[in-house]
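Coordinate-derived values only; no laboratory data. Treat the numbers as computed from the prediction; the structure is a model and nothing was measured.
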Structure I
Amino acid sequence: MRKNQKGAVLIVSLIMLLLLTILSVSSMQTIILEEKVTGNYKDKNTAFQAAEAALRAGESFLETVPLPNFDGTTVGLYQPTATGGSRWNIVNWSDDAQVMNYAGLAHVADQPAFIIEELLPVRDNDSSRGAGGENTFKFYRVTARAVGATNTAIVMLQSVYKRAI
């Protein structure tokens, strides 16, 4: 046996153990970050799907015959503003007296809502539609807003719906 051992193996082992610990902690931080990103993506996708459902509900509402008047008596139906601006950015989306709610969705923090704005009529002189007569159409802007599983993921979608008068 050697009498002058200095413990070099112990020091090398401790350094290797320290390196493995640092590597493990770094890997765990990366995994935790990836889990957060995945959760946020799922939350945003849930909000998107809820907004899409509310948008389709608004478009289905426009297929009803006859349509109610857009005179402010029906919740969520609006005339163009006096300045020509959009109403979707001035509506209080959390006020049930200003928006139509689309209920029945699970896994969302709050049920999605939508509004419908009547836009100015447009005349169409397209002769390919028939005998060359003039057709009048009304256009409606449907705006839907939804949140995901948390209130931090907000999605707004819009579509323009064309309806013959």
Structure II
Amino acid sequence: MNSPFWNFSLAVYGVTAVQEECLELQDRFGLDVNLVLLCAYLGAVRGVTMPANDVASARDAVREWHAEIVTPLRSARRKLKTIVLSDAHAAAAQLRTQVKAAELESERIEQIMLERWAEPRLSDWPRSKASGAIVANLSALLAAYAVKCDPVVAAKHLIAAALMRAVET
């Protein structure tokens, strides 16, 4: 399935600084990177600001999938990276590659779920300039996770990359 959100995410996440920023938000505050990317996508490409209750609704829409599929695959991939037993190392490395592919596919499926969740709501959300919409969406997401930090500081590279991607499309 061709997904504008997935294509956007691949392009934006491909920027090393964005990847580091997203992983910091994930590891430090427990944010779902797909929700972070959704906030950027909806602001940059769709030019909409999500109301706070819809940010919480998006989180709820993928909560079970993320907790039961994405997170365990990520945990298994990370654990496999640490296995250095002489006889099992090559097999563990091969398994890690397979788990990494499954994890990426689980992320893509989550993004499809989020895109389908957002589509019928787009016309109800206020339009805004891309930069303002991205910051507003990220602010609402940080609030939904009870994270107290400036969204511009927390995601400056993401915001810049998202705006550049929006200009390119």
Structure III
Amino acid sequence: MRPASRLLLRRPDVTRFGAEADAVAAVYVGARRAAMPWLREPHTEAEARAWMRESVFARQSVRLATLRDEIVGFAARDGIWLSQLYVKAGWCSHGIGQQLLDAVVAEAVSLTPVLRLYTFQRNAGARRFYERNGFVATAFGNGSGNEEGEPDVLYERSLRS
């Protein structure tokens, strides 16, 4: 049985808010380091945990992907923006990111005509994933608009036929 077939997608548990936000911050930091070892880290791990609790979990629509109570991925949407989609290092290529994206799109389709996101130009895996899923590059940045100073690409996907 493929791991993703046992995957549970759910909202954060409000009774475990801090612990789950911290676990998601660890997924975020670890996934970025594994996929983009060249990426500058402008914040400490403690700052990432605080940002996850105070900004992402507190203000955005968050989905967690869990296997046997282990958080193996997450996605967050802020209005028309897919602000975060990360799969835990070692869990890529199991369909987890696809299920998370599908859940975000299903939620957003009745709320907005488009879904937008940024990724880094050098993040070839993410770019292939989003392009396979109907996202189209609409703008390229030189890195001056993000904390990492890394050239990025804006993607957009129409959610209406």
Output -9500 (helix-only ellipticity at 222 nm (-39500 (n - 2.57) for each DSSP H run of 4 or more, over all residues; to 500), calculated) maps, among I, II, III, to structure III
Ranked by relative contact order in percent (Cα under 8 Å, 6 or more apart), the structure on top of I, II, III with the greatest value is II
